[in-house]
Structure P
Amino acid sequence: MIEYENLKESNKMFLREFVESFQQTLGSGWFILGESVRRFEGEFAGFLGVQHCAGVASGLDAMILSLKALGIPEGSEVLVPSNTYIATVLAPLHCRLVPVLVEPDPATCNIDPGQIERAITPKTRAMILVHLYGKSCDMDPIMSLAQKHHLKVIEDCAQSHGARYRGRLTGTFGDVSAFSFYPTKNLGALGDAGAVVTNDAAVDAEVRKLRNYGSSQKYYNEVIGYNSRLDELQAGFLSVKLRKLRHITDHKRALADIYHTKLDDRFQKPVVHPDFLDVFHIYSIRHNDRDAVREYLLKHGVKTEVHYPVPPHQQKALKPLFQGASYPVSEEIHRTTLSLPISFAHTPDDIMSVVDILNKFQSR
């Protein structure tokens, strides 16, 4: 059986350093907002080339605290891609903001710059850009629109650690950027974890207060805050993996190249362009008979995932917000997308096996 993801195998090469990091943290006797968090924050900021990084408890919290720190007035509209994971929509809702869904480019599955301007109203104050699957959004036209309309830009980099647009890393374009280090990410912790990065010192200071009960000095609370702090243990594990992120990315890009070159063109593969360095958190193909393809692969010993089966506007929790709305591009992506195995634990032989099986698929 070729698993879709095997985190035990993916993390095996880091085991010795994980144990050392755990022992150091245990020996320090300091488990919340200590030296491991400060070290990782500095390392990750250095990796990105930004001035500030604040570790938080999850990627969703990173987006919520980003929006809060920007001080966007309640009731304002925030543009969000219509085919994103639900967390991107939940963040503005938790901040009492109004998410406005914008259709993606059907070729890249990222927000379509051509659809953004028509969604802007006098109430629009920000946009959240999701670099889906590990591919950067088309940042030049998007940032031009943001400047023209005086919109704040939040980058959702949950899937794009190390991805680049025209040589520049995702997470370095917007006013603030949110990262998730969920275990399956290219830079994944051994539990939930996230970070907020920015070049704005005031935004960083606000995030640091918000993540710690609204306090910058113990027992003195300046704002209504949260308990959302990156754990010392997870920060130590992330420092270990950050040193190997380039290796992880190169490995996944090499696996993706096998799919690109060997997989039959009956399957719609990710668009590759020299302006974009993709890191392939997910290798998503599309096929009109997606469910049959998935069933066929499982029958032949290959596990897959669907990211994501239900678009946000059709989720039970969100339906009342988008009653009667139709997002046909998003709906088509969600109906046809299939994620193939492409983890750090997979070998080129694994991927060739998947390709060989897929290329023999016959539609019903």
Structure Q
Amino acid sequence: MKTLTLLLVLFFQYSFSQVTFVLDDIPVNTSKDSSIFISGDFEEWTGGQEKYKLQQKSGVYYITIPKLKNKINYKFTNGSWGSVETNSEGLNIENRSYEFVKANDTVNIKIVNWVNSSTKNKKSTANENVFILSEDFEIPQLNRKRRVWMYLPPNYEMSNESYPAMYMHDGQNIFDATTSFSGEWQVDEILNNLYTLIDFKLIVIGIDNGQEKRLNEYSPWMNEKYGGGEGEAYVDFLVNTLKPYIDDNYRTLPDKEHTAIMGSSMGGLISYYAALKHPDVFGKAGVFSPSLWFSEESIEYAKTKGNLKETKMYFLGGEREGDNVSFEEISQTVKDMNTAVELLKEEGFPSENIISKIVPDGEHNEQFWRTEFEEAILWLFENK
């Protein structure tokens, strides 16, 4: 009986454990009324939600996080990835991590710098053929504005060619390390290299995420805990506002055969949805590490789209995506992805139009997606 009681005590302590993060030291130029947030994989890396805003007492910031998963990865921000913590030189730091092994724990943190105070004048890592189309492109469907990036092929200004185009989400992370929160995809470097080696040419349009609105915009379906539901309006913006503007003002090949959409994580989810919802617009989709867990409806949606005979979809997942994955298992991301792919095929989606690549050591981060980008883009646009 004593043994059972002890096991029950240990179980409840482990299941309901929590950790308090205390900021012992913050950058000297942090304003006294600054808001500091903790953001991580436990809340989908939003950059700063109100519920994860640190409290302040006598000038000391702190927050208590209950156990949401066995291990969390996180960083601190001033409310967005444009103000994330950095090292003393203003460069990205590795994600912090914490493993819940105690019932109640306290972790003391030192933040040495913020990106907005050190990288304001830092040179962009984007190539010369990348530019900001607009800092505040109107999204009438959501009554908000967004920064939009563009990559043009190296020969764009010297030719009269028209080019295929791809729309990508999380624009902050595509071209420029100074705007990314955990490293960039290096899409411009990869495409410039492919242009030199094999004359591969593609226009890329990158749309910044909405930071705290990211989860809402990147899912058409609701999640009781995290929100969602604005994905249909966001995709409507891409289809009926942004793409027509791009096609009118730049030399694109506007048909579905030459138009792709790509993203990772929640960006993978909305790319999956957009390609299946609008096959007449997006004939190709790169679906990297899709967050299909966000809603049961996401996988069910595949059952209605097996009749798409001309859409190409490149699915990518890593077996090490997630914190609770043993080497004998595969990640939930891969399991859900496999289910969606099989459903599409069962409903008649041509097998030759789907690639589903599983990488044994693939993790849920920009490094993984960057490494796999070239292979995906060449398959999607082969013979184009």
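From P, Q, which structure was helix-only ellipticity at 222 nm (-39500 (n - 2.57) for each DSSP H run of 4 or more, over all residues; to 500) = -11500 calculated on?
Values: P: -11500; Q: -7000.
The read-out was computed on structure P.
Work out which structure the value 0.7 belongs to, where distance in nm of label points 7 Å out along Cα→Cβ at positions 131 and 163 was derived from one of P, Q. Only structure P yields this read-out. Here relative contact order in percent (Cα under 8 Å, 6 or more apart) is compared for structures P, Q. The highest value is that of P.
Laboratory data are not the source of any read-out in this text; all were calculated from the coordinates shown. None of the values given here were measured: they were computed from a predicted structure. Cβ atoms are built from the backbone, for glycine too; each structure is taken alone.
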